[in-house]
Structure formats: C-alpha cells, structure tokens
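See the structures that follow.
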Structure 1
Amino acid sequence: MVWLSMALILLWSPLLYLWMLGPGHPRRKEMRPFEKVYIAHRGLHDVSKGIPENSLTAFQRAAQAGYGMEMDLQLTRDGKLVVFHDASLERMCGVKKKLTDLTYEELRQYPLMETKERIPLFEDVLKVVGGRTPLIIEMKAEGKCFRATKMACEMLSNYQGLYCMESFHPLCMWWVRRHYPQILRGQLSMNYFVEEAGRPFYQKLVMTSMILNVFSRPDFIAYKHSQREQFSYHLLRKLYRVENVAWTIRSQEELEQARPTFRVMIFENFIPRTETQSR
C-alpha cells in the first residue's frame, strides 16, 4: 500500500505542478498595445539631467516621447498612494526611514536625488500622463498591500487610458483577479535562488517555481530577461505560450538579445533606436 501511495504521488506531482503553474486564458488583443511601444522603467529618468526615477518629470518626459511607462505604488502611513520603488528612502532621498512609517506631508520634506522633485501622488501621475501611453503599474509588497491595490484599482476605474497591473506578491494579483477581473494582471518573477539568497529555501522554491499562479492566473509573466531559461519560466513560454514581459533592459545589445523571447520590453538608462517594435 505504501508503494502504491508513493507511485501515485510520483505520478500526480508533475501534473499538479503544471496545473498550479498555468497562467490565465490568453488576452493577446488587450496586451497588443503594450507590445507596440517600449516601456520606460520608472519613467524616462536621467540622473545626469536632474530627472530622478518615479518623478513627475520622468513620467511627463516618457509620455511626450511616446513611451509607455512602468511605475511602483505603495501606501504612506496616512493612506496616501504614492509612486516610489524602495521600502526605504535612503537610496533616493538620503535618509534612513521607511516610506510606510511616514505620512505624505512628512515625505514632502525629502527631495528625490537632491533635485526639486518630490515623491509624487499616484493621482498626480495619472493626470500628468493623461492616457497618452500605456502604463504598467507594479504593486509593492511593503506595508498594506491589499489596501494599496484596492485604492489603485478604484483610481484606475476612472482613468481614460490603457494600463495593466503586476506584482511580485502573487496574492496581490489574486485580489485583482477576484475583485477586478477585467484588469490585465501580471506576475513579476525571477530566479530567487540567484537573486535573494537570504530567503528561506521553501520561499525561494515556491516563488521561483511560480506555482502560486494557481491563485492569480496571470495574463502575463514579467521576468528578469537575463534569466529567461529558468525552468518554470521556460515551461510557461513553451507549453502555455504565456504573454511575456522583459525587465529591465539596459542597453541596445540586451534589447536585441531579448527580442526572440519577449514581446513587451521594459528599458532603462538608454534610448532604444526605434520607438516601435516590429512583430
């Protein structure tokens, strides 16, 4: 009986893995506008010109140049939805404080990269972009992720422009699937065994294998382009032919190398030679 049980486990485990890994039903028509433009990572920023990442000027510049843009959302202590990537202000503002511990008014004290720019409200970014180009909106896992996701979805319900949402946190996208199934949702991922050695083994295994797709059933996978041959991601591409997004491409050479694999390109720190992708 023990041998029979073991045989059944061995037989069904690969099938269970494939079922849990699988994405949602393809929504290729809805994804096509994101394929037709390059996506500026955290806006079209340029430190040499005094334009920090995730700033109003960076987003205005991207929209004027015809690029889509990617941005990061999280909540302040007083419940304001702001556009900022890091958990700490140290890298961008030079102070060792967590964003989620501060109110929005307190955040206004700290300039971005010693410029006149400040951490912007999400609603102000939406006004600046004005629906001109597609948005990829990343929900950060820091703080009250579900509350932030709910607020973002509510704001976007009145936005007259194209957008999709993504997160490294699978349950954030599960929440979107459950409450706003019409919104395109994506799973951000990478090889956690390479990138985050300090995580517990079980977390690295679960996150790298992407078996939590069973909850969110993402419409696309946004993957670190240099790790595109990782086993689970390879299966998603070859077996499920999932819509795929490359992050983050930092040279024309990397862009050309990524073309055979990825349909949507997120770039940073260089200007692509052409603004439209030929497919």
Structure 2
Amino acid sequence: MDKHKLFGFTDVDQSGDADYFIRFLDEASADESFQAYKQHSFALLELQQGQRVLDVGCGTGEDARTMARFVGPEGRVVAMDGSARMIAVASQRAASVNLPIAFQVGDVHRLPFADDSFDASRADRIFMHLESPETALGEMLRVTRPGGRVLVYEVDFETLTVDLPDRARARTVVNTWCDGFRNGWLGRHIPALFRTAGLYDIRITPATLWLRYPVAMQMIGPPTVERACALGAMTPDEGENWLRQLHERFESGLLFCTLTGFLVVGRKPERFG
C-alpha cells in the first residue's frame, strides 16, 4: 500500500487503486459512530417529502440512498462525485432499488446547476481534499434556494486521540498525519467559512468517531510512521516500537482511538452574492 494512500482521495481515479478507497469507505461507514453522525446530519437538514437535495462527494452513494427515502418519490437527490469509479459503483448499488436519485461526475468548485436548484445541500468529509473549500461552499450556497439548508461535516485531524503511554511519540504521529493534508485543521475552520459566506441560523455539533483498528491504522499506522521517519521526526527503531505497541494494544483489546469532526449547518440568506 502506498504510504500516502488516503491522500489519494483527492483524485481517486488517478490513484491506481480505486477499489481501496471503496473498501475504506465501506469499512468506515459500517461503524456505529459514523452512522450516528450521518443520521444526525439528515435530521439537521430537516428533509421532507418532495424536496430536491444535493449530495456533494457522494462516494458509493450510501447517504444518497438514505436521503432519497426521506424525500420520497416526488423528491430528488442529485449525488455527485469527482470520481467516475465512485459514481459507477454508486449507480450499480442503487440499481436494485427504486429511489429518486441521479448520479453524476462533477467538480464541486464548478457545480453544473442553476442558481437556487436545491432545497438543501450536503458535503460529508470531502472538504479536506479540496483545493478551495471557500469556493466549494460558495457553489453549494449558489445552487441552494434562499432559506434552504447547507451542511458540511469535516474532521479536524489534530483531535485524533490514541491511548498509548508515550505522549511525545503519539504527538509526533498525530502531527505528522495532520500536517500531511492541505489543511488538517479544516474541521475547526468550517464554522468561520459558514459565517464568512453569510449563512445564518448556524448550528455546530461536534461528532466524535471511534476508529476501529483497520481504520485507525491508516492514520496512525505504517503509512504515517514511514512519513515521520522520512521527515526525521522519528527514527526507524522508534517507529517500529510504536507499531508494535499499537498491535499489542489491539491484540489485548485495549486499543482506543478517536477522531472528532464538526457538523455545521446553516441557512442561505434571501440575498446572496
């Protein structure tokens, strides 16, 4: 596995292993803590029958299928992703259910929709991969009707916790992981983006994810240890010891790792732009 594999979400189709990202999404989304914040995001959007909803960065389409059940046969969910492979998988998985969903490849920086096209728009854990989150939020606002809700969930990678006794090494690993992204602190910045963009009735809900071993290891395991060693922040022996401790904690049932993100929802003002 490439030591920077998860960074490949920026361009899944060019990563050389799109199936890896599909498996990662499936594994993460199956966890109850992921499902809990997703269900809360649907409640915050106050979805109703007959509404039109935009799901940006839809991945394999699981959330789009759920929202389609909320809006019913008279509504419509448009689910968009930058990856043609993700859209193909999402379309295939939705083929056996009769739900009002349209899947399409697209760029959130340049949404191919008219102004005020949707009653609500939503983006889940994709802003960290974007070149310009400000532009993306502006586009989501543009295509949402006045008074409609816009919601973003994004994690803040420096909130990652792991229960190991070596605090200094844990901080090194967490910082190495966090600083490998365009903006590993983006989760904490989303409320400011919303306020700067002019949304109102803004609500912020922290949502902590419990990272089970396979998902946690993508963040604090070999890929990040290799990067820390390459940067000179950790010696190979220190890295090997860190990985051994992680595995021992896992084998003994004591590994505990979390990551916190923020659900931010607001309304589009009557006058926008």
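Nothing in this text is a laboratory measurement; each read-out follows from the coordinates by a stated rule. Keep in mind that this is a model prediction, so the values were computed, not measured. Cβ atoms are built from the backbone, for glycine too; each structure is taken alone.
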Calculated from one of 1, 2, distance in nm of label points 7 Å out along Cα→Cβ at positions 105 and 177 reads 4.2, and the structure in question is 1
Given that distance in nm of label points 7 Å out along Cα→Cβ at positions 153 and 193, derived from a single structure, equals 3.4, which label among 1, 2 identifies that structure?
-> 1
Which of 1, 2 yields 3.7 for distance in nm of label points 7 Å out along Cα→Cβ at positions 33 and 97, as computed?
-> 1
Supply the structure label, taken from 1, 2, corresponding to distance in nm of label points 7 Å out along Cα→Cβ at positions 201 and 217 with the calculated value 3.4.
-> 1
For distance in nm of label points 7 Å out along Cα→Cβ at positions 129 and 161, which of 1, 2 scores largest?
-> 2
With helix-only ellipticity at 222 nm (-39500 (n - 2.57) for each DSSP H run of 4 or more, over all residues; to 500) derived from the coordinates and found to be -10500, which of 1, 2 does the value describe?
-> 1
